[in-house]
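So, here's a batch of structures to check.
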Structure I
């Protein structure tokens, strides 16, 4: 898929790890934590937000070109590294946006240090066990099938990734899945602790769900919105789990409007 070129690729050393990230735009800081399939570089979603914010997009430790922490075994470990990265950059008062698996990491970051955040946006966030149904287990199916399931339909998948997935893209997904397995396989994609802790986060929060999300049940979004004292839930039509890729302008509009409230 094509990406714009506004974001500048940078790197930082955090706890002995080289952390790759992109930065673009000016204004108040907005940090985006990417999906479990890895980073797509500087995308249209980030480019749109950069017209209003200083957008910072880390490539998570263990994904892509960021160094892999051999010791990390829980999304909370990644959340801690990102907190230290933000310390290094001197970022406070940020809007934090978490996408899918990145939404779980963002929720953990909010539990750790909600004073650092001005707004929190959780898009199709994992991390809470659904009371009905289950989060689709990518470890049990072909990677291509998992990515396609994250789209609203087959046409959206083809538009984003093409008829034939390039070998380089498949390798990115495969490398990402290996790291995701280290962090979130057992129990798969949820925390026993987070549902009890998230209720203490008073940061204004927008929970966003794609109307055709087949990977993470909507009931998980409802659980987040119900548990957090200053949260509300909104849905985006014609989108699955990858809302930022399928409906970048709609999601950017939601985030921008919410940040101004």
Structure II
């Protein structure tokens, strides 16, 4: 894999006391060094959306969130940020007060699917790629200090990736397992891997009903767009889902407010 060039001064800044590591508060669910759930004692959900190639659901998502007065966190790759077709949407999300974060520059797979502790990138490749992601974010006026949470590509990482993230003064976050919401990118040509929108919707509510903590502190991850081969984008039922979860007593807050990091 070809590594990107990174400015030594930028690396020095990221690892300096001026951009210090944050302290994780108690009550968070941390797995492989990444935060996967906020305070499970609170009936509060954090909506997060990731994006790399597609953004077909963006405008509808923005409209639905505005309707429900919900702030969400959006994690995009550098390729997404530099795509001129997506620029108006990104600007609208920022103007609406949603969190904009990093999702890697080139959507790299960091570690093996079969053997999670087996790395597929070097530390330098990881840092160079992530730095390039933040450089694209800065073109929208989003600084590293403002965007200290990082959601890994493919939502797949290990302890080494989390450690390298902390060394850059950032905090790795990921979705809360159990709802299948992150499968909203799949399509029928993937065979058994495809999960329909109706199934995802049912599984979210089933998990809420059957889990001891419900969806308390849940980081519910969806994608801002999907392959055109998916016949049923989940955005079709997002409004309905928010109505139902509010009816069940949940409130929504952006991830950067539910984690509440301290220096």
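Observations
- Comparison of I, II - label where distance in nm of label points 7 Å out along Cα→Cβ at positions 57 and 73 is highest: I
- Value 2.4, calculated as distance in nm of label points 7 Å out along Cα→Cβ at positions 105 and 209, assigned to which of I, II: I
- When volume of the Cα convex hull per residue in Å³ is computed for each of I, II, the largest belongs to: II
- Source structure (of I, II) for mean count of other Cβ atoms within 10 Å over residues 33-40, computed value 25.1: I
- FRET efficiency 1/(1 + (r/R0)^6) of positions 49 and 153 (r between Cβ atoms, R0 = 30 Å, to 0.05) from the coordinates reads 0.75; which among I, II: I
- Highest-scoring entry among I, II, by relative contact order in percent (Cα under 8 Å, 6 or more apart), is II.
- Between structures I, II, the calculation of mean count of other Cβ atoms within 10 Å over residues 121-128 yields its largest number for I.
- Winner on FRET efficiency 1/(1 + (r/R0)^6) of positions 129 and 161 (r between Cβ atoms, R0 = 25 Å, to 0.05) once structures I, II are ranked, highest first: II
Coordinate-derived values only; no laboratory data. Here the structure is a predicted model, which is why all the values come from computation and not from measurement. Cβ atoms are built from the backbone, for glycine too; each structure is taken alone.
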